[in-house]
Structure I
Amino acid sequence: MTSNNPELPPGDGPLAGRHAVVTGGSRGIGAAIAAELAGLGADLTLMGRNSEALGRQRDTLTANYGTKVFDYQVDVGDADQVANGFQWAANTLGPVDILINNAGISPSAPFHRVDEALWANVMETNLSGAYRCTQAVLPAMLEAGWGRVINIASTAGKIGYRYVTAYCAAKHGLIGLTRSLALEVAQKGVTVNAVCPGFTDTAIVSDSVDEIVAKTGRSEAEALAEITKYNPQGRLVEPTEVAQAVAWLCLPTSGAVTGQSIMVDGGEAMP
């Protein structure tokens, strides 16, 4: 079970005894983060909307790492589901020490076609979802005097992209939330940071490639080149590269790093 002792708990790995929740934890970046934290000894609650995918990821992590792994179906856009999910997680593995706000959606449309429903859905999932989840875990972190909140933002939280105005607005807001909350809890033993991936080799990017092919008639290689041209390294970021940056922020030795937006993007969005 997780420990409320601010000192590093005993065990196999620097995060042994810590309880981490990863939203959107069944695939892509979330799955990679969950694996990285399990490898460092953390016990995990995976949250997401697809119960079957969560179960598969749970079984894989349990088999590969031997840590305690549970899953709970949650849509972070629903306040009641978030409240119930985090109460269940705390009852099952103890107070949450590490929160990874990874759940997100990225629909695209020209601005004049962004209706109220699309806008609200993106904001509820990408920004308000992180707010709800953080509110659910922060009191216990403050009581324990130790905690890590990592918001998975995006380069879209630092710069703009065409046809994803709602997504960019939400991710800019998530970075603002990160900075403000980090200041509030700076002397409480809790750090709050954002990790901002560039275009990453996930299902979201695969869907974008398929959409470009369907709408423009370009080949898959040409569509992928349209995306990777933004990265000075000329490639997609790997989910494990994002996960390792997140894991570093979770370590006890990263306690002086807070309020930061760390870019994992091949040099695309330099400050």
Structure II
Amino acid sequence: MTVKRDESGRRSVQVETLVPGTPEEVWAAIATGPGISAWFCPSEIEERVGGSFCCHIGPGMDADGTVTAWDPPRRFAAEAPGPAPDAPPMATEWIVEPRAGGVCLVRVVHSLFASTDAWDDQLEGTESGWPYFFGVLRLYLTHFRGRPAAIIRAMGTTPGAVSDAWDKLTGALGIPGSAMSERWNCRPAGIRPLAGVVERVTEGRQPYALLRLDEPLPGIAAPSTFAAGDQVMISLGIYLYGDAAAEAAAREEPLWQAWLNELFE
């Protein structure tokens, strides 16, 4: 990961991925509140220049900003306050480019202006999280595009190494570290079981898994662990799709949070 710098003081990182769908379908997924909420986090966006947006990343963690460019279905941009009182604002630009074969390139550019490298770690940290979410986006557009969605998100922290937390999480969930398409299920006491197919398991500094669900509803389970200062952040995202998704998520989220709390107590 490399932060690009230019003479004006602009520092930026860029990430991109190919996803299935027409520009209009991809735009609906990345530039509308219901679309963003189906694969990223619960969000609202006013679809116009000057409109507000808010991504509810977790309890007490909202990312608010203002739309600064709006050109559907090709490009939009937004600006949000920096992560600390003395941090410069961060601008984010989304670009959708059609490609042959019924796919689109999605490019995301994060940038800020600074005279020092004090905020480069923030840019690199933002960049490093995108492979996880791009994976969820591809699965959503491939299998669940346009369906009503709701998210279960259980989160916690623990001391120690990322790899140790990952091993403990995947062990408790029964996730195999083997090839794609392996059948998988998890049946914790007191919670409706999860079952589906392994799509991806990625090791490394920020390990994560993508599991396409058929129980309890169609959906995606996406557990991950990553370093957060001197702690390890544990995240279990479960994306459910269909008319029953909202009711199921509201019922099951506190149960999964309690399960995670007990696992890492």
Structure III
Amino acid sequence: MKVLQYNVLDGLESEERLAVFDAWFSQQNYDVVGFNELNGWDQERFKTAGEKWGYPYACLYDMKSSPYLIGIMSKTPIQLVHCEEEDFHHGLLHVIIQDIHFLVTHFSPHDSLVREKEATLIARQVSEIDAPVMLMGDLNTLSSFDHQHYRNIGLAEYLRTKSGRGSHHLHHGVLNYRPMHILLAAGLHDIGLDSGFLPTIPTLLLHPPTHFPKLRIDYMLVNDKLLQRSPKSTVIHDEQVEKLSDHYPIECVWTD
């Protein structure tokens, strides 16, 4: 199976960016695709686009509390398990595809303590699933696996000088890795470590390379049962995706 996770920034709002994405995505071949930030989309548009791209099954979570919608497309049938928005900043979408539980979410971009609560809720749900699980999305969360990189670039010191963007990664002036620790303690595994550190933000779309430190905040995490299939994820870095979104996409492949 081949899976993609992509935060597409504000629903690919411009016709120009949508056209570039369409040209790129039409050449890809995934079995399942999870999306963040489908702003301005609805189920009908999402389904029509999926059919055009070769994904006859599509599920969009049309939240009321956030315009940053999440969705998933598949080449095989999707069974909707449930959706939540009350306790998640940008919602949680839980589906089953080919007997695999996919949880698509987008954690709070404002407060790492809120992300701790979101992670705790997901950890509780994952612990109750006796089947393969993949959690994917923009978790807006740092991982201690990347601590050496953040230490080398002086990330904590840099963020202490910022009162706005990025400072939400700090708690009492220290990088807060606890949201990711909660997920890993629940039995989930980060399958994107073999490639070394590859940032998921920022691309060149909105900012020059020196505008903001390179961070990894988008993930694919799996439980023990899916880990048995030896899935490996990597962040896609090439010229084609530099101008599609402010995030890089992540892909994962495994063979049964």
Revision key, fill the gap. Value 0.00 of FRET efficiency 1/(1 + (r/R0)^6) of positions 57 and 161 (r between Cβ atoms, R0 = 25 Å, to 0.05) was derived from the coordinates of, among I, II, III, structure III
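Quick check: 30, 23, 17 is what I get for semi-axes √(5λ) of the Cα gyration tensor in Å, calculated from one of I, II, III. Which structure matches? Mind dumping the intermediate values first?
Working: I: 30, 19, 18; II: 30, 23, 17; III: 26, 22, 18.
Matching structure: II.
Out of I, II, III, which one gives 2.3 for distance in nm of label points 7 Å out along Cα→Cβ at positions 49 and 97 as computed from the coordinates?
On the way: I: 3.2; II: 2.3; III: 1.5.
Among I, II, III, the structure yielding 2.3 for distance in nm of label points 7 Å out along Cα→Cβ at positions 49 and 97 is II.
Throughout, read-outs are computed from the coordinates displayed, never taken from laboratory work. Just so we're clear, the structure is a prediction, and the values are computed from it rather than from any experiment. Cβ atoms are built from the backbone, for glycine too; each structure is taken alone.
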